[in-house]
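Engineer: Structures for review follow.
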Structure 1
Amino acid sequence: MTNIILLGPPGAGKGTQARRLVEGRGMVQLSTGDMLREAMASGTEMGRKVSDVMSCGELVTDEIVIGLIEEKIAGTAGAGFIFDGFPRTLPQADALGDLLARTGQALDAVIEMRVDDAALVARITGRFTCGNCGEVYHDATKPTARPGVCDVCGSTDLRRRADDNEDSLRQRLMEYYKKTSPLIGYYYALGKLRTVDGLAAIDAVGDGISAILDGAGG
C-alpha cells in the first residue's frame, strides 16, 4: 500500500493522473471537493456539519476536512491513497502528517507535477470536457473526432469552465504560488518530494509517476 500526494498548480493534470492510478492500481483518490459533496449527501453527523457550514456561505475548516479524510481512510482497507487538492497550506500539511501518524499510515511520496506557466496557460485556455463522462479535450492537442461530439460516449454536452481563461488562470496560479508552493520545500525537507514534467504527454507523465511508485514499493 502506497500513499501519495499529487502536488502542482491548477491545470497541471493532477486529476487525470489520479484517475489513471485509481484504474490501474486500485488506489483511492481523496479529492476534497468530492468528499465534501459525498458528506453533504450522506446524512451523517459529519455531513450535517459540512452542510451547515456551506449553507452559510462559509469555508469548511481544516478540522472538518481532516475528519472527512479520517473517515475515508478508516472505511477503505488495503488500498493506497492519492491526496489530490489537499493539503494546500503548511498547517494542513502538519494536520495531515498528524492524522497519518495517529492512524498508523505513512506518506510515501509527494509528486510535484512541475509546469511552465506560459505553456500551462496555453494548455488550459484550450481545454474543454464532456459533461456526461468527464473526458477532457483540447482545441489544439486533443480535439474531438467529430466537432461537438464526445469521442467516448457520444454526448454533445461539451463544456468549458468559466474560469479557464488567461486572466482567471493567472489569478489561480498566483494563489497557488502564495499558499501551496511552500509545500514543495516542506516535503523536500522531509525527503518525500519527487518531480515529474507535468507538461509531458499524459502517458509519459503516468510512466514517471509509476516509476516513483514502484521505487516506493507501490
Structure 2
Amino acid sequence: MHTKLIACQTLKNELNAALKRCQVSHEIIWIPSGLHNFPKKLNKALKEALNQCFDCSRVLMAMGFCGNSLTGLETGDYSLIIPRVDDCISLLLGSLVNKKKLPDNLNTYFMTEGWIKGERNIWVEYEHSLEKYGEETGKEIFDMMFSHYKYIALLDTGCFPLQENQKESQRIAAALNLQHKVVPAQTTYLEELLKGPWNPERFLIIPPHSTITDKDQMCL
C-alpha cells in the first residue's frame, strides 16, 4: 500500500528522526512553515499538495489542525490520516492534554529549531517591524503583541543542537522582555502517525472521496 506524507517544514528535524526510528521511507510534500500565519494560504497550499497525491492509497499529514485550516480539503482515491492536535506544539508534546498540563502554557510562546529557522519566524518579524516603524514604535508593537506572554519556551525534541538554539531563543526572549525555559518534547506522536494503527481518539481518519468539515477538527 503506497503512502505519501504531507508535512510542515517546521517539523523537518523531528519528522526525519521519526522516519529513521520507524525505518520507513515515504515521499514527502513539504509545506512552508510561514503559512501557519495565513490560514487561507495554508488551506490553498494543502489543497495543492493533495492534488499531487493521485498515485497512493494513503496520505499521512504531519501537522495539526492549525485554526481549522483543513476545512474543505477533499480526499481522492486515498484515506487521509491526521493527528488530532490543534497545532505542531501539541504534536511534539504528545497531545493537547499534555500541553494544557504544562504550567503557564497559555502564557508561553513555544519554539524549536524549526521555528527559529523558519522563513517567517518571530525574530524575522521583529526585525522587520523595527526596520519598518523604527526601534521605538517597532518595540511597542511587539510589546503589545506579546503582552499576555510570560515565557519563551524552547522545546527540546532531541532532534537538533540544543545549546546552539538555546542561545538564539534566549536572545529572542531577552528582546521581548520574556523569561526563558526549556521544555522536554518528543517524536512519539509522529512515530504513531508513521507506523499505525491509528486510534480514532488520536487521529482523524478521512475516507476516500470525502471532505473535511469544521466539526471533524476536534481534539479529543
Structure 3
Amino acid sequence: MMDSLEIFQENSHDDCSNRLLYLISSQINDDETFSIGLSGGSTPKFFYKLLTEKYQEYSNIYLWTVDERHVDKNDENSNQKMINTIFGNSKLNIIEYDYHKDPKYSADSYTTAVLSKIDRFNAAILGVGEDGHIASLFPNTPALEIDKKGFVENEVNIISKWRITSTFQLLKNVEHLYLLVTGENKKEIIQQIGKENNLPVNELIRLRKKTILLTDQKI
C-alpha cells in the first residue's frame, strides 16, 4: 500500500459521507474563499445533500465540476444538472460547465472559467470506476498523457462519445483530495487502489503527497 494513501474504513456509505463532511468542514474558514471539486454519479449525492444543508448560506464556497459528459446541462446524463439541482437554491457559487458543440472548445472554456475564479484548489471529491478510472481519465485514453493544468476533451465512448475532464496536473495540486468509493460493486477495485499498477487512480496517488480514501468495503 502506498505511503501517501490514508484510508478511512467505515461501516456504511452514510458513515463515509458523514466522515467526509467532517473532514472538509475542518478546513472551511468562514472568512476565506474555499473551493470544492465535485464529481458526478450517484455515490456522492448523499454527501452533497449534507454539504448544502450545512453550508447553504456560505457565499465564499466555490464549486467546480471535476468532469462532465459532453452533453447539454439539461441532459439527464449531465453531472452539471445534478449539481445544479442539489446546490442551485443555496448561496454557494457554482462554476458552471457550458456545453459547446466542439468538445475542445468546451474544455478550453471551462479551463478559463475555473482558473479565473479559483486560485487555490482546496478540496475535491472523486469516485473510482470499476476499471480504475478517476474523473474521466479512463485507462488507455488520450487525456492520460496531457501535461496541462486544466480541463481537456477525452474520447471515451461511454454514455457519451466525449468527456470533459480535469487533468492529472490539476488534480495533483488539489490540497485535499478524497476518493469516495462505496458499495459492493467496488469490492474488487478497492483491492487494487494503492497498489503498484498503472490504473489511473494509482497514477494520481503517486503524483500526490497525500490522498484520502473513504470506503465501506474491506481493504
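Bear in mind that the values in this text are calculations on the coordinates, not laboratory data. Worth saying up front: this structure is predicted, and the values here are computed from it rather than measured. Cβ atoms are built from the backbone, for glycine too; each structure is taken alone.
Engineer: Using helix-only ellipticity at 222 nm (-39500 (n - 2.57) for each DSSP H run of 4 or more, over all residues; to 500) as the calculated read-out, with -11000 as its value, let me know the right label among 1, 2, 3. It would help to have the intermediate numbers written out before the result.
Structural biologist: Numbers: 1: -15000; 2: -11000; 3: -8500.
Clearly, the read-out refers to 2.
Engineer: Name the one structure among 1, 2, 3 that Rg/Rh (Cα atoms, Kirkwood Rh) of 0.96 was derived from. Write down the numbers at each step before the final one.
Structural biologist: Details: 1: 0.96; 2: 0.98; 3: 0.93.
Checking each candidate, the match is 1.
Engineer: If FRET efficiency 1/(1 + (r/R0)^6) of positions 144 and 176 (r between Cβ atoms, R0 = 25 Å, to 0.05) comes out at 1.00 when worked out from the coordinates, which of 1, 2, 3 was used? Each step should come with its number before you reach the end.
Structural biologist: Values: 1: 0.30; 2: 1.00; 3: 0.60.
Here the read-out was taken from 2.
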